[in-house]
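Enquirer: Following are the structures in question.
Coordinate-derived values only; no laboratory data. From a predicted model like this one, the values you see are computed outputs, not experimental measurements. Cβ atoms are built from the backbone, for glycine too; each structure is taken alone.
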Structure I
Amino acid sequence: MNRQTFVQSVQFLFVGGILGEVLSLPGGGSYFKTNIDYIKKEYKNPHCYRYMPPSPNKTSHNAQKILNKIKLIYQKNKKPVVVIAHSKGCQECLYLALIENEIFKSKVLGIAFIQGSFLGSSLIEILLGKVEKTSSFYSFSGKLLKHIPAINDLRTGAMYEEFKTLVDRLSEQERGLLERRLLNIISVHQKDKRLAHILKLGFSYYENLYALESDGLVSREQQQIPFLKVRNIEFKGDHSFLFTSWPVASSTSSQRKEETDRLLGEIIASFSPDLAKLVSPVE
């Protein structure tokens with residue numbers, strides 16, 4: 001399918017991760033701004049939205065809020081929604097897909113996950129003072145953070161059993177539908193590339209304490225969607241490179257536009273075969 005036709009046939013909802021409320025501010029990272037502005041200008045699609053789920057909330061609570069946002073957007077223009085989720089937003093959107101898979105029959109064409117913390121982040125264990133080599137330094141932050149529901153959902157493997165239970169409840173047909181409509185993009189940082197300053201410590205922890213590849217916040221293994229056989233694609237970059245700008249990210253605006261085009265290409269390859277089932281493409 002022609003790229004322009006596909007992009008104009010759908011609506012895009014960008015769902016942010018933890019601290020998205022801050023990162024979306026001008027000067028705070030302008031979360032998703034370059035990507036949305038580029039799609040609106042380059043592809044003449046004004047139907048691009050972003051939503052920042054409340055950072056402290058449990059995954060299950062924010063999943064319901066995201067569902068409400070999808071329904072509102074769909075009601076406006078009656079075009080299928082492509083959800084592009086990032087970081088903890090991926091965990092919440094996966095939870096939503098597992099409990100409300102009916103939305104894929106009318107409202108949602110697909111969900112693209114980028115750098116998802118499906119199985120948590122090892123850095124949360126460090127911040128909670130649970131890692132012996134760093135526990136004395138992070139003992140105070142641990143006392144504060146352990147009372148935040150979102151932090152507990154981001155502990156290593158915290159959602160594993162819950163995701164397993166939800167997947168086991170799916171019928172074979174429901175499971176097949178989800179595996180066709182979910183796209184997972186995994187990203188790890190390359191040492192020869194620039195790394196955002198705010199991610200250098202996290203990257204170092206993953207490399208030296210865990211000997212794991214990561215994007216500076218989430219390891220490659222933790223970005224894998226559990227129990228579902230979905231299409232996996234790999235990008236190269238740290239956790240900030242695609243969706244945020246200076247002073248958070250080290251990527252340039254032109255790099256983010258280029259990667260947005262690549263992302264759209266992968267979305268079209270994954271979801272365009274099912275587009276006709278939801279709506280007639282725009283001529």
Structure II
Amino acid sequence: MKILSPHTLLVAGALLPSAAPFVEAARISGSDIVGPIVAAEVKGQVASAGGRLDTDFRGTYDALLDLRTGKSSAALMYLRDEREVPEIKSGDWVAVPIAYQPVYVVVHRANKATEIDLATLAGLYGKSNDTRFDTWRCLPESGLSQGPLALAPHPGKGLAVSLFRAEVLGGADLKDSVRFAANDAEVESRAASTVNAIVLLSRPPRSGNMKVLSVADGRPGKPRQAYAPTASNLNTGDYPLRITLFAVSRKADLVEARPALRAMLSENVSNLLSENGLHASPENIRKKFSQMLDEAK
């Protein structure tokens with residue numbers, strides 16, 4: 001799965017004004033990754049508020065078109081930089097971070113390393129990178145000498161590989177020696193019994209044999225300090241392998257979208273996202289946006 005530009009990464013949702021009877025169903029369109037996770041909960045909350053909601057999670061590009069053409073008035077958008085969306089930059093749309101999706105870089109516990117930088121990751125995974133590494137001597141702290149086994153979930157399953165390619169490889173291909181599995185669970189299962197493995201995951205490892213590495217950006221002008229994918233480091237942007245999930249609405253449609261947006265900002269939705277490897281944004285950020293919704297007229 002290719003990672004799309006920030007113009008295309010989103011999930012959308014809309015509702016009729018809360019003050020009027022709900023005659024027609026509102027519509028949420030958007031990402032086929034996040035949609036199935038939150039759809040039932042958002043639908044249930046909207047129904048409890050007296051509304052009806054249809055969902056159409058065909059993909060992020062179609063969701064962007066729906067938002068821009070008025071078929072949807074609110075959205076959940078995966079963005080690397082929200083300022084690259086013209087409507088957000090101009091102030092015509094408002095956006096609030098809901099959660100952060102990191103790529104977890106995971107190794108076997110026999111590997112003594114605790115951190116890694118983007119250049120080393122590019123050497124381990126990148127097909128055309130000038131610094132290709134064929135042994136764990138590229139990371140002396142590992143204590144390993146054999147060749148690393150680079151693993152990842154299938155590129156069509158989730159955002160881990162597409163986000164990694166965008167952030168680390170500049171969109172270039174992975175090397176032919178990278179081994180793929182159907183999903184996070186299968187690729188972790190293989191890595192858990194392989195001492196020399198390194199794996200990209202969209203959620204924390206569940207095996208006691210695996211551990212998460214801190215990651216340093218290290219590019220010119222970027223920090224050389226390594227950061228773990230904690231909630232704090234994701235919120236500040238210090239952890240370099242992450243993308244943000246935003247709730248977005250046109251300012252003119254805040255009243256119409258209010259019930260759906262409230263559901264998206266809810267603790268129940270945050271918990272569902274957390275169960276799937278995302279980190280919820282700080283509660284005070286979500287509360288501030290909720291206050292904006294209350295004041296919208």
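Enquirer: Rank structures I, II by mean count of other Cβ atoms within 10 Å over residues 100-107 and report only the one at the top, that is, the highest.
Expert: II
Enquirer: Just checking, which of I, II has the largest value of relative contact order in percent (Cα under 8 Å, 6 or more apart)? Working shown, then result.
Expert: Numbers: I: 23; II: 27.
Comparing I, II by relative contact order in percent (Cα under 8 Å, 6 or more apart), the maximum is at II.
Enquirer: Another question, if that's okay. For which of the structures I, II does the calculation of Cα extents along the principal axes in Å, for residues 92-139 alone return 51, 18, 11?
Expert: I
Enquirer: Another question, then. Of the structures labelled I, II, one was used to calculate Rg/Rh (Cα atoms, Kirkwood Rh), giving 0.96. Name it.
Expert: So the calculation was done on I.
Enquirer: Of the structures I, II, report the one carrying the highest value of distance in nm of label points 7 Å out along Cα→Cβ at positions 84 and 252.
Expert: Values: I: 2.0; II: 2.7.
Going through I, II one by one, distance in nm of label points 7 Å out along Cα→Cβ at positions 84 and 252 is largest in II.
Enquirer: Turning to a different aspect of this structure: If helix-only ellipticity at 222 nm (-39500 (n - 2.57) for each DSSP H run of 4 or more, over all residues; to 500) is computed to be -9000, which of I, II is the source?
Expert: Derived from II, not from the others.
Enquirer: If distance in nm of label points 7 Å out along Cα→Cβ at positions 196 and 220 computes to 3.5, which of I, II did it come from?
Expert: Values: I: 2.1; II: 3.5.
Of the structures listed, the value fits II.
Enquirer: Further question: Comparing Rg/Rh (Cα atoms, Kirkwood Rh), for residues 164-235 alone across I, II, which is largest?
Expert: Numbers: I: 1.12; II: 0.98.
Going through I, II one by one, Rg/Rh (Cα atoms, Kirkwood Rh), for residues 164-235 alone is largest in I.
Enquirer: Out of I, II, which has the highest value for FRET efficiency 1/(1 + (r/R0)^6) of positions 172 and 228 (r between Cβ atoms, R0 = 25 Å, to 0.05)?
Expert: With respect to FRET efficiency 1/(1 + (r/R0)^6) of positions 172 and 228 (r between Cβ atoms, R0 = 25 Å, to 0.05), the highest-scoring structure among I, II is I.
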